[in-house]
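> Next up: the structures, one after another.
Each value in this text was obtained by applying a stated rule to the coordinates, not by laboratory testing. All values derive from a computational prediction rather than experimental measurement.
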Structure P
């Protein structure tokens, strides 16, 4: 082995690859320059430079969502790393295994007695901050222990599907060290696993109307095919959560639709809320997933597996990985399961056949136009930002989708599209609102050098429209019109502004045929109009809030 391959920098890069990382996203800075040089010179993993650290975090997050591996974000100390806090907080909330590698001052600099540039309260403030939003951390300040530290941290990211943090002092990059081992996964207790699977299957067998709800962890652990096989074997209908939208896109025969409570299809709502046995696989029990439920989750009829734990009714099984559970369920499940009653026949259909006329465009028209596009040219993977663009995505055919459905941070869509394209090699469709585009849309300027050509559908109502629906009287929801389409050529792409349904359909058709540059379709929307799904969500949310307030008042609160 060449001597250069025994440096700590290269050992770390090889370890990232061995643990499932496929690419690196980052921005160089002084404290991370030595490591960045090792990234570039070694060519162990391809790297993609973006323009602002939040976009780095979003891109790494999306890459981890699209392939069941690790996302990697590399930034400098302080000024760079603190810009990652929001994206990594979102990755933690939504269980995305992103490895943050932050350059840091070396030992001599730490001992100099000076306040160092980029330093906040203390040298270790950055580490303290990331302890709150990552599941494991390591500081690589000792070459002898570094391989064990790296192995432990990367194993934690892989096993728990959560972000981790590695601080890399710049004077340690060229230090010689041993190879980083790949730690064996912690196996579950075989008897506990078998008992857990048997109890779940017994409850499903006794149920008259069981259902399965799936969420993000089935993608994180790479078990979508297995979950589809399990559902077919049991004859049980499957729905996704709001934030799990896009899961099982390759198994359209299995997925009935997306559960949105009062905001969703009434048949899906009945299927879930009338079920006498609910198996929740990788489901985050959050307000965005369940706030609009007409019926609270009843622990007596609920079985939930997430974060290496399974709860069946009031029984708890710790240290049961999701993938091991799904395998055990398949192994024990009887073959030839029959569909349970009419629930198996529930199948949501999505709007098609947009009238290409001169009428103004409404958000749900965009969904209809995209469904038509997918029918003609094939389904594309999608990313969506927060806002009505994400609720509109619920009206689009179930295709692979990455979006901040629970954490609900803005700015995700465009850099996530870049990250998804880099991770998969596929051309993405990006849905983004004008407010979010002002934050991170400029990252499209990096597409040209990486030969990426996403199609971007920009919802422009010159408004924070999702905020307006909750507080319509406030003028601060108004935004200016920046004419984004006119800016696109200066970023290396093609821009087109549309105002009618006919123009929208034609622009999308031109965009899908245009290759070699990004295509930005800026859709001008009237203020005060939202997608049908968001309108139902807001009405349901307000109703749920009023019910909760009335219940609190009735209790004397």
Structure Q
């Protein structure tokens, strides 16, 4: 064997082993017989042509741990398995085994379906007696049975049922041990998540933000005019000569049943919206793109191309960032997009600028993001009850998950005192945040809201309060009453529906909302955004979905 080939074999196995040993969730999938990770030479003839982990992978202090080093001939069972598969498909040279139980089997089936992977089963009860009796004859039969059960195709994941003295195990195979290890870790992380239920989702609560996080902001600097505050979307920094820097940051996640092109579009528009609501046109951006190691070059280029096109659309220059492949990610993720702009010192607004007597304006309606995302996830359910054209209109709301145009249009009309996009916690939470930041009261009337029919059907079908649900794309504006009519007319001329939904008052004890039912409730940040339970319920039937 060539020295460079040996370096490649050992190097890849060592890297793959680091992935496994760093994945605490994989510890829960290590079977009683322990795990082995193998990688073969090309056209392996025997177990000495296959690298395995000497002593296998066990669990110590809750973490996967290799008992020994990679070594040729260290594995018998997994080595013979890879040798047999390699005879059928020479590209298959790596594999890993892990535990098996009925719940995991069902989860793996759905996971493979969502990833277009071939899944199969080896029923040990069908093994012929003469095969059982012959030494080392079981492996050729098992591999042929796995391929037969998969319709003549080589499976990506398969499991074998238990037999007398034999523990049932699952196997994941592939071309490369790094790829296999990364896929195994992703499976472990998603499976453990599915069995433990959903923990905290979304932004931290108000008490934690104000009582803890705001006390951990590093060195105080007198040039910071607007620091991190509840409900304030961007910071403002005095840079001298009558100019300020307006800067905001957001993470962005991929969304189920939506394209990577949309992921790129969201990245730019959601980041840019947080600067635009300060009344300033976004000018520059940086972003960090973090991808699982198995991300294809096609997907990588699709994401970057779509970010580039969206930035061009908004006249934003991309001036830096970071892009790379890292374990621990189930799907491409924007670790952070930072958008910033330079403006005149008195040319911006904040959510803390509302004054008694101002009108409150809402664009588009409530729950824009909720309806846009969930209509795609629940499309089949909605189509059974509502016209297809209306469902398509709901799905198209995903392209409305931006307030850049809304905010800049309103600002040009004049008289705007505050703006805030209604993200997590919806319009209800957004209104409270403006009132809190401005130290004012509010009287709001839900029957005055613009309320698209496509939003209504999604929220009613899923029993979601539209006012409490995440609403990226819904912009809240406060404006001097003498200018509010002009603001609304200017928005409507730009194709953006808007209406006056309430009024700012001086009484900070009176922050109220009259519901359509006539009930009067106090404004507050919802304890749980109702979007998330419906979102994760939709994913239950698509476990293993990577675009989340």
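> Can you say which of P, Q returns -0.43, -0.87 when log10 I(q)/I(0) by the Debye sum over Cα atoms at q = 0.07, 0.10 Å⁻¹ is computed?
For log10 I(q)/I(0) by the Debye sum over Cα atoms at q = 0.07, 0.10 Å⁻¹, the value -0.43, -0.87 is produced by structure P.
> Still on this structure, I have one more. So log10 I(q)/I(0) by the Debye sum over Cα atoms at q = 0.16, 0.19, 0.36 Å⁻¹, for residues 223-262 alone, computed for just one structure, reads -0.57, -0.64, -1.18; which one of P, Q is that?
Corresponding structure: Q.
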